[in-house]
Structure I
Amino acid sequence: MNDLLKIKVNLDKNSYSKLCEDIKLFNIIKNNGEINKNKFLNLLYKNYYEMFQDKIDLQTKKIKEILKEENINDELCLKISHELINSNISNTYQTSSITFTLDSSNTTIFMNMKINYSDSAYFRNLIYYYLLNPQYKREEIIYKDIVDNLNLAIRDNKIISFKNNENIINLRPYKIATTKEELYSYLIGILDNDKVMSINISKIKNLFITNDNFKFNQEQISLLDKNIELGVNFPFNELCDAVITLNNYGIKNYNKRYLHRPKVEKIVGNDYYFNCSIDQLYFYFIAFGDTFVVKKPVELAKRFYNKFKKAKNNFYNEYQKNIE
C-alpha cells in the first residue's frame, strides 16, 4: 500500500485567492465553518486530471507540429507546454503556498502517472489550467460525479431523489443550466406537485437515480425553457406582470447593477415593465431602498412594504436603546 502523498504548491497571490474563493463558493466547508482545502484539491485532482492531461497532450502536439523542422524531442515539447501555462496565468512572484494530502485512491492514480517534472510543478499547472475555466465550469468540475449522474437521469428520463436541507426531494430532472452571468450551474425540473424547482448543484446531497420513468409534455417543456431563459436561479410556475417606477437614482442603479437583473419588457417614462419571476424582482430591487415604487402587483408591493417596515422597526428600536 502506498503512503499518502503530501503535496506543497506555490501559487501567485491572485491564483491562491481565486482558488480559496472557489472552495467557499462551491460549499466545500468543514464542520467548523473553515474552507476544506484538502477535500477540494482531492476532488479537483480526481475530477480534472484526465481533462488536464488531454489539454497538455493537445498543446504538446501543436508545439511538435510547429517545431517539427527543428527535431525537438517529446520531453522538451512537454516542458515547453507546461511553461506556457505559467506564462499565460502568472506574471507575479509566487508568494502563497497551499499544502494538501492526496487520499489513497488519488495517491495510487498519481503514482502510476509518468510525470517528467516535480510533483509541485504538476499540481501548480493543473490548478492554473483549472482556473482558466469560467466559474460555472469550475463548479461542474468539482461536482463532476453529481453532474455525470444528473445527465444520465436526464438522458434516460429517470426520476431522481436527493437530500436538500434535511428534506428528501423527488424531482423529474430537465436540464443543467447556468445562470445568465455564467456563475453557477443549476438543475431544473418538476416536483411531484408539478411545481418547477431549480437547485444549485453544490446543494444536491445523497443523489439517487430511481427506476421510475417520466415524460414532460409540451406545456411543461415551454415553462421550463422560459425559466432558463429568464434566470434559472429564480424558478416560477407563473410569470409576474409588474410595473416598477424608478426615480433618477433608481434608474442609475438599474443601469449599473447587472447581477440577477430582470429583463425589462418596455420602459415608459420612469415606469419599467417586467414579466418574470416575482422572486427575481424582489431580490433584485430590495437593494434599491427608497429609489423605487411598485405600481403592480399588490403581492410584490406588500412584500417590500413588510420588509422595509420590519427594517424601520429594527432601526427605531436600536435608536431608542441608544438615546435612553
Structure II
Amino acid sequence: MNWLIWSPLDLINGPGGVETHCRCLARELRKLKIDVEFSQNPREIDNKKWDVIHTHGSSIFFKSHFLGRNGPPSRIWVHTLHGLTHERMLACKEWAWPGGYRAIAREILGLTRADVILSVHPDLSLYKIFQKTKRTTQVCFNGWDSWNEDENESRLETSMVAGEGKFWLYVGRGEDKVKGTKFLEKALRLNPEIRLLATPGEGFGTDNPRIVKTGSKNPNEVRELMSHAAGIVLPSVYEGLPLVVLEALAMGLPVICNYVGGLKTLSPELTGLNFVDCRNPNLLVSKMTEIQNAVDISSRINWSNSNKKILKTWKDVATISLRSVEAVFEQR
C-alpha cells in the first residue's frame, strides 16, 4: 500500500505538533510495511501511485479538492482533526480574525473529501457531526513515545542523580494568545521562589528575572530540560491534545493545565495531571508552589510506568489508522 501524507507544512523538519504527529505516524506505518512519503506539492495528489492520501487539520490547499481526480477508483482519502479553529476562536474571542474563517473552510473541505476521518480526541464538534455521516470515523489519540523507551528511562535516571526539580518548564509558542502566557507571568510575580524556563521563549516579557528564555531547542534538548524540571505548566485557554503533555506524563512529570479541549478527555487515572483554573494567578502559583515543594524525582519512574500503561503509543495510532483504511478498502 502506498500512503501519501500531504500538507503545505514542512512535515520533515517542522517543530509543531501536527508535523511531529505525521513523522511518528509515518515511522510506525513503515514498520507495518506501508510505503509512506511526505509532500508539500499539490500536484503530487494527482500521482496515480498513491492508494491513500492523508491530510491534516486546516492544512489543506483549496485546489487540492479538485486534484486527485486521476487517481485509482479505490483510492482512500483520510483526514485527521487535531483541533478546531472555531473552538479556538471562541476561547480567545477572535471573531475579527479573517484567517480563522479561511481555516474553518479548509477544515470542512478536508472532512467533506475524506473517506476516513480520524480525531485526536472524541470531543471535537465537527468530528461528532461527521460521525453521523456514512464516512468511517475513529478516535485516534496521539501517542506519547516520540522517542524510544530506553531513552526515556535513561533521562529519568539522570534526573534522579542530578536531584533537580526546582524550576518549571513551559514549551510552546508563547506569542500565541491562545497559550495563556499572560496568566503565567502574573502568577510568577506572586512567589519569588518559582522559576520558569520558557522554550523557545517568544511571548514572554523581559521584566521578570525568574523567567529564562532558552531560545530554540531540538526535541532531545527539550526532553533533557523536562527530565530536570519540577513540572510542565501549560495555561492554554484551548488545546487539541498537546504532545508535550503526553510526553511529560509518560516521563512521570507533573503537569498543570486548564481543563480545556482534548485535555478534558485524558484519563483521570493518570498520575501527575493537575487541572487548575490557570486564569487565576493565585490558584496557579499555589499549585506550582505545592508541587515544587513536594517534588520527589525518585517517584517518577513509578509514575512513568503507571502512566504508560494508560497512554496510547504511536504504534496504536498507526494500527488504528491502517485498520480504518483497510475497512474502507474491504467495503469497495
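Read-outs: derived from the displayed coordinates by stated rules, not from any lab. Note that the structure is a prediction, hence the values are computed from the model and not measured. Cβ atoms are built from the backbone, for glycine too; each structure is taken alone.
Assuming 25.0, 86 is Rg and Dmax of the Cα atoms in Å as calculated from a single structure, say which of I, II it is. The read-out comes from structure I. Out of I, II, which structure matches 21.2 when mean count of other Cβ atoms within 10 Å over residues 22-29 is calculated? For mean count of other Cβ atoms within 10 Å over residues 22-29, the value 21.2 is produced by structure II.
Of the structures labelled I, II, one was used to calculate helix-only ellipticity at 222 nm (-39500 (n - 2.57) for each DSSP H run of 4 or more, over all residues; to 500), giving -16000. Name it.
Working through the options, I get structure I.
If relative contact order in percent (Cα under 8 Å, 6 or more apart) is computed to be 18, which of I, II is the source? This figure was derived from II.
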